[in-house]
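Visitor: Multiple structures follow.
Every number here is computed from the coordinates shown, using simple stated rules; none is lab data. None of these values were measured; they are calculated from a predicted model. Cβ atoms are built from the backbone, for glycine too; each structure is taken alone.
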Structure P
Amino acid sequence: MARDENVKKMEEHVEQFWNGRKLETADDLFAPDATAPGAPGLPAGPDGVKAIAGMIFSAFPDYRMEIDKIVANEDKVAVRSIQTGTHQGEFMGVPASGKQATWTEMSVVRFENGKVVESWWETDMLGLMQQIGPS
């Protein structure tokens with residue numbers, strides 16, 4: 001039962017938070033002290049996810065995320081997503097190029113009591129930067 005509920009929460013998170021730009025929905029999904037071990041400088045909890053979203057949305061105003069694959073057990077959900085956007089603002093030191101980009105990400109989140117308490121993301125940054133960087 002928890003597995004199916006967690007999968008549904010992740011699907012809703014993609015649609016509402018990432019594609020719908022409803023950043024406040026992170027407050028319901030992420031525990032206040034949720035961590036991202038791969039990004040130790042990120043603020044804890046929903047604020048960390050909102051910080052990442054702010055950076056992405058400012059660089060790729062038409063950003064979109066689609067779930068390609070999703071698997072889960074009782075407390076973890078893993079997602080492979082395909083992301084797209086047009087590079088219209090500075091991103092990680094790269095000035096706006098106007099180029100369309102498509103990249104993938106693998107993420108795993110761990111739930112406790114219906115909230116995400118840990119998350120790991122592996123984004124194809126090399127592929128993304130090759131697409132938006134100088135030709």
Structure Q
Amino acid sequence: MVAAVTKGHLAKRKKWAWIIGIIIFIVGIPSALSFGVLEDIEIFGQTIFDSANYLVSSIMLPIGALLIALFIHFKIPREILSREFTTGLSNGKKLFVVWLFIIKYVAPIAILLAFLHVAGVFSIFNL
């Protein structure tokens with residue numbers, strides 16, 4: 001996060017590291033307090049910690065994984081992927097073809113299906 005914010009400005013890195021660290025600390029306080037002082041506060045029937053956990057593990061991680069798979073497919077040239085993948089492997093070309101197929105087709109569909117399952121879309125079909 002700090003590297004993205006300070007891209008090209010190394011002098012600002014220390015300042016932004018502190019700012020982002022403080023923001024992360026402040027945002028994490030309610031989750032930590034949900035085991036004590038804030039244990040009676042609920043969001044959608046869950047404690048603050050459980051709500052934050054659901055948001056991150058069930059929504060943000062699958063969306064991030066899907067975006068990474070799509071980014072690899074649409075933005076990174078195949079030659080670069082092949083070179084990086086096959087470096088140091090004796091049978092890298094064969095594995096690369098399988099990996100590329102999985103990244104392009106299988107992973108996005110699997111991630112999307114898992115996300116829709118967690119979101120409860122399939123519950124209307126009694127699956």
Structure R
Amino acid sequence: MLRLLKFALVGVAGFLVDAGLLTLINPLVGPYSGRLVSFAAAVFTTWLLNRRLTFADRRGAGPLWREFAAYFAAMAVGGAVNLAVYTLLVTFVAPVAQIPALGVAAGSLAGLIVNFALAHRFVFKTH
């Protein structure tokens with residue numbers, strides 16, 4: 001449970017990097033290109049923090065680039081789950097359509113669970 005709490009706190013740091021960087025570069029590159037850059041920066045940040053804090057006892061012996069690639073892929077899956085849950089709820093649940101922040105919260109929770117499970121099982125697995 002402590003590991004999940006650390007993972008969630010690192011996720012907050014990732015959100016701050018994502019939102020902050022997007023805010024800075026949006027006027028220069030636009031919201032879509034900016035989001036690609038900010039998402040990549042957030043994933044890199046959370047990978048570093050999760051390696052150091054959340055999964056410090058599970059760092060692998062393989063090359064760092066391979067670990068990062070696996071982490072990036074896992075976070076992309078969680079991001080897709082987040083977006084899918086949000087989209088389904090906003091589309092089919094009237095109260096969520098009226099208050100989309102509820103969909104954001106549900107999507108974020110679903111994405112967090114998927115991201116943690118993938119990071120725990122496949123990226124920072126015990127060797």
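Visitor: Out of P, Q, R, which one gives 2.1 for distance in nm of label points 7 Å out along Cα→Cβ at positions 6 and 118 as computed from the coordinates?
Guide: Working: P: 1.1; Q: 3.2; R: 2.1.
Matching structure: R.
Visitor: With helix-only ellipticity at 222 nm (-39500 (n - 2.57) for each DSSP H run of 4 or more, over all residues; to 500) derived from the coordinates and found to be -8000, which of P, Q, R does the value describe?
Guide: Source structure: P.
Visitor: Right, another one. By the measure relative contact order in percent (Cα under 8 Å, 6 or more apart), tell me the structure among P, Q, R with the highest figure. Provide the component values of the computation, followed by the final result.
Guide: Values: P: 23; Q: 17; R: 26.
Going through P, Q, R one by one, relative contact order in percent (Cα under 8 Å, 6 or more apart) peaks for structure R.
Visitor: When distance in nm of label points 7 Å out along Cα→Cβ at positions 54 and 86 is compared over structures P, Q, R, which one is greatest? Spell out each step's value before the answer.
Guide: On the way: P: 2.5; Q: 4.8; R: 1.8.
For this comparison of distance in nm of label points 7 Å out along Cα→Cβ at positions 54 and 86, the top structure is Q.
Visitor: Taking 5, 20, 26, 25, 12, 6, 4, 1 as the value of P(r) over Cα pairs in 5 Å bins from 0, in percent, for residues 30-77 alone derived from one of the structures shown (P, Q, R), identify that structure.
Guide: Details: P: 5, 17, 17, 19, 27, 12, 2, 0; Q: 5, 21, 18, 13, 11, 9, 8, 7, 5, 2, 0; R: 5, 20, 26, 25, 12, 6, 4, 1.
Considering all the candidates, the number was obtained from R.
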